[in-house]
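Each in structure tokens, the structures are laid out below.
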Structure 1
Amino acid sequence: MRIKVDVEQVQIGMYVAALDRPWLDSPFLFQGFIVEMEEELAMLREHCNYVFIDDIQSRDTEALRQLKEQASATLVVEKPRSTGADPASDTFRNQLQRAVRTIQRSTEGVIRFFNDMRLGRSVETSEAKAVVSELVSTIATNSNAALWLTNLRARHEESAAHCMNTAILALAFARHLGYSHEQMQVIGLGALLHDLGIARLPDRIIKSSEPLSDEDEELIRRHPRDAYNVLKLTRDFPPEALDIILHHHERVDGTGYPDGLAGDEIAEPVRIVAIANRYDSITTPRPYRPALMPPDALAEMHKRAEQNFGRRLMEEFIKCVGIYPVGSVVLLSSGAVGVVASSNPAARLKPQVLLVRDEHGRDVLPRRLLDLAAMSSTGLGQWSISRVVDPGDYGIDIALIAEEELRG
């Protein structure tokens, strides 16, 4: 059942099922979401006069109970349209297509920043802040669409792609931890430019497929300070973002670089970006090593969390990205294979999965989006996750699937 309410009556914890206008005319990526942050309330109030709240999917709040009791509240029951298509999958693709426009614009900005660094020019702080502001808005609305897009790779601009993915992961993590909009802006700026010093390295090091010499390793270890030395001269660049850029390779046991900081000497925003940076690095294939699957990457990072990032923060990151992180390839108990499309904080073992192969190994086209939590509640237990699998074992290219979904 849906309740039509004035937008000023919407509160955190309510599930917004429909707007007073088409979703594509709004800044919201997902068609239906639980209001989690004050920023989302502000966006609703800016763009809508009234919305429809789903009382089943909302959290049980006193405000919602009062709304249901008010005679003025309009109860609306909507029947699903029969179009022959899979509406959940269509919505998913629309969300991705909206998010990708932000990511593409942001990536173009990062590529410009790298080129400026290579040519010895300064980075425009206002432009970098604008890029981050757009990213923060995307993450604040719903991080799952942005996290899915970290499966895409700008093949000729790997450094820019890595910086973009690190920023998306760090912002999603900061949001999970409850950081404010203003704090996320600073974290996003530091994450987006954390590897800018790589632009000063010779191509032979960046493109090397062989283990590096001690001399080359020393050059790489200089990249945080190279970026810091340039950006600290940039007008209006936040000191907290500079701290992230300089110290994202520090470790809590003091074994990091460039300053050998330890413990609480490393600010939490720095460690947030350090975790995001490490996760994206080891889940990305390199010429000299294969990528780890997301669950294996989390397990490896958790093993060394006490020395590297702090156990509490690492465990919060695992909660943020989910036991089955977005992009994981999973074998369902039915024998079908899918790719995790979005996590479900209320049911971490039951994410949304994009069905790729059926139980007979045949491609599923058009692809269907399965909400495992909803299906489990209706007794469809055969759709539970059996285990995470290596995409290579099933001939699945995650980046290709992501690109296909964007094309619809």
Structure 2
Amino acid sequence: MTESPVHPALWPAPVAAGAVDATVTVPGSKSVTNRGLVLAALSSEPGWLRRPLRSRDTLLMAEALRTMGVGIEETAPSSAAATAGADGGGEAWRVIPAGLHGPATVDVGNAGTVMRFLPPVAALADGAIRFDGDPRSYERPLDGVINALRSLGARIDDDGRGALPMTVFGGGALEGGAVEIDASSSSQFVSALLLSAPRFNQGVEVRHVGSALPSMPHIRMTVDMLRSVGAQVDTPESGGEPNVWRVSPGALLGRDLIVEPDLSNAQPFLAAALVTGGRVTIPDWPERTTQPGDALREIFTAMGGSCELTERGLTFTGTGRVQGIDVDLSEVGELTPGIAAVAALADSPSTLRGVAHLRLHETDRLAALTKEINELGGDVTETEDGLHIRPRPLHGGIFHTYEDHRLATAAAIIGLAVPGVQVENVATTAKTLPDFPALWTGMLGEATAPARRG
């Protein structure tokens, strides 16, 4: 687990004085925004992303593509586009594909989507593209993408680390073809190859040969978005072989994409309704989506709430009682920190399973959650593939975040019910959820008790 800096800033998590009753508009999906940027950059004609998320991860992706020659204009939608049926409100990014080229240096920060989705793009560029990032990015697995690209014809210099920093020497094209990878540590290895595959000379056939794949909804999101821009994709769900995805070579179409709200980032606000016995509405919750965050409807209902999906959005209502849960989160691992926070406030034990891969995320999330909740008086035990949480009376203290946005929002959830919780470096939430503190205090409104320092 990466060591956390020494208290760069402490944010007193506000305590809820009563039931929350609020409507919270959540910014766009990081996963959709960054996939949309890559596909638009590889398309044969310009396209639009409307309501994109502006956060550290998405701005890193946009800037990285710009360094390789792609035009990305941040602009308001044109009246013509609005007349044609596009969303006429809010921000929009116009993506203008161009010849990809180096030399260039890409700063990935600590964004898994940037460090994994862009090396295949760089292999299509003409020239050397160097990838570097935050210190934690050096510890995150990248060997699946590196080894796969080499077997498909790319030249990469990583000094044998299977990790950053590294340089991709693009040759202007990539042969492609069949490749076997072990993506058990990250489904992003599969998505990375699929996103660029239509531009490979032979397309790609990706065969996963490891243990169970985590975060399958994210692969389904990749496939759906590829098909939406004209790619031909054969998947296990469409009658293909298990654990095999095939993408045919071909031109991608410029599209007008409206980015859905980020449902995983809606989690802390829904949790607030559950923890306080209140009600929170998230506007524009899609009726059908591939986002993993949609599973919150079922998970949080099982933990003691109820939800209603209408044209207005999703309204989640707590009952005042929080129940423990035994749940396999292998497909929705990014929800684990928030669920663990709620489970620490429940009236019965919880077991969260299927998330061993979280040890390789922004930080070792299982170790971090165990340490931080226990230091507030909790009783959390790491298991081979998850956490066992026995609720105990909690007390205030510093909750370290390890530069991990989901640790910060988990701490805020606990702080609703536990006076004196201080969140170290809450600004790390800007990775995917800009202005989280303002959204949080705005949601609480009148239902806020004066924050106390522990």
Structure 3
Amino acid sequence: MNNEPYSTRRSALLEQIGDGVAIIPTAPERLRNRDAYYPYRFDSYFWYLSGFPEPEAVIVLIGGHEPESILFCREKNAEREVWDGFRHGPEAACDAFGFDRAYPFSAFEEKLPELIAKRGSLWHALGHDAAWDAKIVSALNTVRAQSRAGKRAPGAMHDLHTPLDRMRLRKDEHEMSIMRRAAAIASSAHARTMRACRPGMAEYELEAELAHEFRQRGATGHAYSPIVAGGSNACVLHYVENDKPLAENALVLIDAGCEVQGYASDITRSFPINGRFSAVQRDVYAIVLAAQAAAIGAIKPGAPFIAYHDAALRVLVQGMADLKLLAGSVDGLIESEAYKPFYMHRTGHWLGLDVHDAGEYKSGDDWVRLEPGMALTIEPGLYIRAGADVPEHLHGIGIRIEDDAFVSTEGCEVYTTAPKTIAEIEDVMRRD
């Protein structure tokens, strides 16, 4: 394993905490029912700083003149390894993951008071987990009770997510390479669903095609609950039932991405179930595709985050007017938010270890400015529900087109490659 990216991130965080001490636990195992557990997934912040995959683990970073990275993890246990699989144990984990020291997880609460004593500040994700908050408060009180013996508790507490969110917002080359792989696998899976799609199939059959491609090509699995929405189901933004039949002349919207080494891809494609766009489907699809192109063109270093949403929105609103969904000037319709029944979300979000990744969108009252290395999604859409003022031939058409991109020094690098143009989609779906 290449430990350099993780040790570099720990060093960068240590510089920011000064003479403080930072505590970063991983996620606990979660009981699904009775004695069965959900598949384990580590905490994203913990993974970002360690690459360590096991539960029952915590990192302690001690700043100052002689900074240290300490790992607490499960001890070796031959009997449990027979049942549950390999454990590194503290000694092996210390060497394998590049820590200065390592101890058994069971010793954490005993050692914590001595680790935080005489430190100027304590950094922790306050309010994130009540159980961990209680452990840290207990350690603080233990140190405070020993003040007559010369012990001194940290004088300040800080939210550790604040500096980590800033760090996670800009991806390094190690992260980018993993995210490109996740995108390649997900792009292939979306193409697979297009080739497999037939009228009369159930939505979950296409979901199964996604899962097959994800696992066959080495992804952990879905990065989030997939959306496979046929016909008017596509007008429900978070539709996840995926259990309805696919009708002959409708579209299907698939929003799905995979996870690779903790990192998510996030792709949406909308395509005709029978393999050929109808005239009205082409018209609506062309509007959304043009909106995405406008958004991509607005992504560049120095631009405010909101700029690419605004660019897409203008194209979408003009399209709504062309389709006779709205009447009025584009500026007036945007100002009045008359478009919101048909487009009610932003055009994208940060992407990384979490599909809606860490990082602020505003700094004070101002939108964050884009910088090289930031990763984001670009996902305009139109959702036309049946209604009294909606032309009948448009009823139930829901289209979203979503790709993943890095902000580059030149502008925008879209790194997802699933078929996207009308010609590409129809070619992939051609039955002959």
Answer label among 1, 2, 3 for the case where Cα Rg over 2.2 N^0.38 Å, calculated from the coordinates, equals 1.13: 3
Quick one: helix-only ellipticity at 222 nm (-39500 (n - 2.57) for each DSSP H run of 4 or more, over all residues; to 500) came out at -11500 when computed from one of 1, 2, 3, so which one is it? 3
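Only the coordinates and a few stated rules stand behind these numbers; no lab work does. Because the structure is a prediction, the values reported are computed rather than measured.
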